[in-house]
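Only the coordinates and a few stated rules stand behind these numbers; no lab work does. This is a predicted model, so every value here is computed, not measured. Cβ atoms are built from the backbone, for glycine too; each structure is taken alone.
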Structure P
Amino acid sequence: MKDKTIAILEHRLGEQMADLVRKYGGTPFYAPALAEIPEVDPARISGLFRTWDVAAPDIFIFQTGTGTNAFFLATDSLGLSGKLLQFLQAAQVAVRGPKPTAVLRSRKVRIDVSAKEPYTTNEVAAALEPMALQGKRVVVQRYGETNWELRKILQERGADVIEIATYRWGLPEDTGPLVKLMDALERNQIDVIAFTSASQAANLFAVAEQSARQEVLRNSLKRTLVASIGPVCTAALHKLGISVDIEPHPPKLGAFIAAITTRLSEP
């Protein structure tokens, strides 16, 4: 990465990514493309719990650590965490990856099903395959936006899907860094742009749309190495007409930086 500039759109792990880029001799260009906006509805949670007293959920699926923690903080504030733990004890609990696992274990929740690496929807669906879902009430902790692929899989297998919204992805309050990133891309000052979520790609193009720069941005990205953290992000970029040059296996941060380094080392 020596003397190379890497654009980072990550919000939560942005500084960690920037440190890794510097470690390998690169220069990070930090332009966070996401903001986590709380979306917990206490009234809806209270209403759901009253409903669950009559017809309790059969399965809970937790997808992210942040969302799982937000759900528990909401039930803490409502005095309902004890009730939630009772529901979880009586149901089957599935997790998408290590982060929701850590939150649940901190609350002493039994975990019945864990998705394997790389923790995408495909692995979640595979982990749920042995379960009978016909007519089951399945609670899905939502993150950022609805996981439509998972929802479709569950419904096609006959499940009644209940979503718990905890936060959603929005544009950062200050979109100036994203505008500066587009300027730098146009001037060919970015060697690699690193996308770590599908929402980052959508938001970058949303900012471009505000000044009618979508095609300029698309053309700039065609001249730049585009790195995607994994298959979901890659699919979103393809839908926007963007080719992906770098994708790590597995889709983890360390492997991501290593894959970028390897590509930049090629003659």
Structure Q
Amino acid sequence: MTEILINELSLSGQFVSVDEFITGGALLDFAALLKEINNTDVLLYKKYDFFGSKITKNMSIHDVLVGAISRQFDEIRKFKTGLACLFENPYWEDDQKHNVNYAYRYKGNCVSGQSLAEACERDKIVISFMHPDFPSGNLVVIREETEFLLDNLLKEEDYFEIARNRNIISFKDYCIKRFIGGKLDFSRISKKEGFSLITRKEENLFLDGFRKFVSLSWTEIGKDEGLDYKEYNDRKGHFKSFNSKIHKFRISRKYRCFGYEEHGIFHVLLFDLTHDLSDEG
């Protein structure tokens, strides 16, 4: 089970007000990220005293999310259930992995006894609130002369990439989440002729094709020679159960993606990796 730690140092009273914390996007981004993490096989660790981490100079995260002020904000009420895990087990100090006798440093500052140090001895993933000292991407923590590269998550998009790279989620789930709300929809794809056909080595090939497809306008898609987007002549009735015109586009010289367009969204139905189906129409 993957272990992710909340970086309590990313709350240092950096927000001018509670309103800035909530309406400025910090709470929304963090809540969305937590929701994705809680939907997967992950243990989310925090420090015993995380509840006291400061959002503003005078208000802790516990004050804001649990105290009386929480009733003043619809955003907090909306995400309150999902945020409850911030003040519950597991706590990494119950089974501490890092040795505080070693000097762990981040940007020259000692972080021994903090989640950044503990993450070095676990799965090397932390999640942070928006903070100038902890930009999205990688954080470098040094223990004595050993360098650790921690994945730092700020938004749900960050998690999708890490989760896929670390096999926390499948390629299918990654694509569903990665492209939701855009031109590609994978909710109706065949179980037998869908993502189960794609090997790990082929994933990036398909991903490149999907990215190109969503990056273009529909006019550009129709003209792009590489995608070769065209209507499929379903002479043998492979798609007779769908009352829509079936189209296909090219992933590679041999691979094709089949589906239909509706209200500006291409609903993917299956992949053709042999070109046999494509040859028929």
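Comparing Kirkwood radius over Cα pairs in Å, for residues 4-163 alone across structures P, Q, the highest figure comes from P. Taking distance in nm of label points 7 Å out along Cα→Cβ at positions 156 and 236 as the criterion, the highest value among P, Q goes to Q. If distance in nm of label points 7 Å out along Cα→Cβ at positions 20 and 188 is calculated from each of P, Q, which structure is the one that comes out at 2.9? The read-out comes from structure P.
Can you tell which of P, Q yields 21 when relative contact order in percent (Cα under 8 Å, 6 or more apart) is derived from it? Label of the originating structure: P.
In terms of FRET efficiency 1/(1 + (r/R0)^6) of positions 12 and 204 (r between Cβ atoms, R0 = 41 Å, to 0.05), the structure with the greatest value among P, Q is P. helix-only ellipticity at 222 nm (-39500 (n - 2.57) for each DSSP H run of 4 or more, over all residues; to 500) computed as -14500: which structure among P, Q? Only structure P yields this read-out. A value of 4.3 for distance in nm of label points 7 Å out along Cα→Cβ at positions 132 and 212, calculated from one of P, Q, originates in structure Q.
A value of 1.24 was computed for Cα Rg over 2.2 N^0.38 Å; which of P, Q is the source structure?
Structure of origin is Q.
Identify the structure, out of P, Q, from whose coordinates mean count of other Cβ atoms within 10 Å over residues 60-67 was calculated to give 23.2. Matching structure: P. Taking FRET efficiency 1/(1 + (r/R0)^6) of positions 28 and 52 (r between Cβ atoms, R0 = 41 Å, to 0.05) as the criterion, the largest value within structures P, Q is that of Q.
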